[in-house]
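Every number in this text was worked out from the coordinates using simple rules, so none of it is lab data. Keep in mind the model is a prediction, meaning the values are calculated, not measured. Cβ atoms are built from the backbone, for glycine too; each structure is taken alone.
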Structure P
């Protein structure tokens, strides 16, 4: 996909727009238009820097397949900011990146160049919970028939934002998963520690806050930028890194919650096609893009270590 004709990615009906790839729906309202304005203010300087970087004939090149990332994805911004060009074919690329905004994927057969995210093919909620329990040693998933009290029910699919709190015991609904209700509430806001990982290590953390009543929405009341070491202990970073490696995630964001009752971390979602949080202040968007860009360029150009 090229950057042109962005509207082909969407289906418009009345005052709602649907993302064709994922089926996610967004209302066209004042909140959405405000977010669009914030995105444009970030996109324009990134596009300008990318145009300057494109003049370097020696720039490293990445081939994305089956899709090329649109400019609203973080990996596009990281590439543009750091002077990594998008290759037209794997033959002219220094690395290949499996980019497909789906829950269960099937990457192309390609092993001739450095391959990124090619083995991260399942980001369903049940798989994330299974890997999480194996790495951390305690469960996120619950059996709604055996559990009592409040739990979270959500779709298996990625990027739907349809979670809700339900009372158990109850029968399980097909294609839905059930998870512990993590007490991540501070001052009336649910706090999500969205942390991008590049090459198996955390690069930064977006501290996202939403009113509890909107805890599952794709909207944030505020977002602040932090370094992972200011948010997590050394042991937690090592465990989170082990989780990213177990997910085969070379690039992507983890949604991490900290439970106020016991201090434990819970990874509730893996986003291999993540986007920047629009509520983050403009200057911090650029700082985050620069930091992610440097990490991405290192990932693309570093010698590959095979296990």
Structure Q
């Protein structure tokens, strides 16, 4: 068909024709909604569910001048960073074990890693209520052993939120690191060993540096997903443990203040975008995307 129209395989028109459906979908489903939301941040809020198309900077002024919103933003960044670091610490060595093991059916280990994705994320989050609650597994066990006299407050805390996020995001970290490790030429490790390096030295000088793109991709992915989380803080956290996503939901669905909710959404979008840009600047976007190819 392309030859009939006089297009060669290297014709730029053919490339644009093939890319057009994807470009249209990105514009309609991603760029256009964000642009509409950005415009909506300048609308004037009248009352619950009612706004006017009178342009104003009041929504941005409220966000910039009110420390209430800044506190939620700083807490969200802190929880995202802590969650990403914990996932990195807990996820690297399981990924390394799966990569280095001599077990013939390695696919079984990867299957076990993916099994949690077969269960609804909401159900998995609800399960932590029965583990951390006052009558949950941990408190019931400690009370039965006589180690405590009354239930510990484990649920509806920031620690519970972070634990739930780690439970959700850890497989993503392991998969990203594993894919990065799979891309390492094992002959480099053998060469390091032949030159007198111990196993620990070969790991430190060869394996670890070459797996950093996958680790960086896992950190970025875990931070972005944790910072944008809504369900986990809503189910496992208390009123003081809400994140920026919960604030956006309450502003839009509770107060019916769509202009301010759009403003907060754009703030979170820009924040996460800046983090991704910084990563691409210092880590290399191609390397990060290679690591995220899991």
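Quick check: 3.0 is what I get for distance in nm of label points 7 Å out along Cα→Cβ at positions 120 and 152, calculated from one of P, Q. Which structure matches? Here the read-out was taken from Q. Given a value of -0.27 for log10 I(q)/I(0) by the Debye sum over Cα atoms at q = 0.07 Å⁻¹, point me to the structure among P, Q it was derived from. Structure P accounts for this read-out.
To test your reading of the models, identify which of P, Q gives 2.5 for distance in nm of label points 7 Å out along Cα→Cβ at positions 184 and 200 when calculated. So the calculation was done on P. Once relative contact order in percent (Cα under 8 Å, 6 or more apart) is evaluated on every structure in P, Q, the highest one turns out to be Q.
Identify the structure, out of P, Q, from whose coordinates helix-only ellipticity at 222 nm (-39500 (n - 2.57) for each DSSP H run of 4 or more, over all residues; to 500) was calculated to give -8500. Traced to structure P. For FRET efficiency 1/(1 + (r/R0)^6) of positions 104 and 280 (r between Cβ atoms, R0 = 25 Å, to 0.05), the highest value in the series P, Q is held by structure P.
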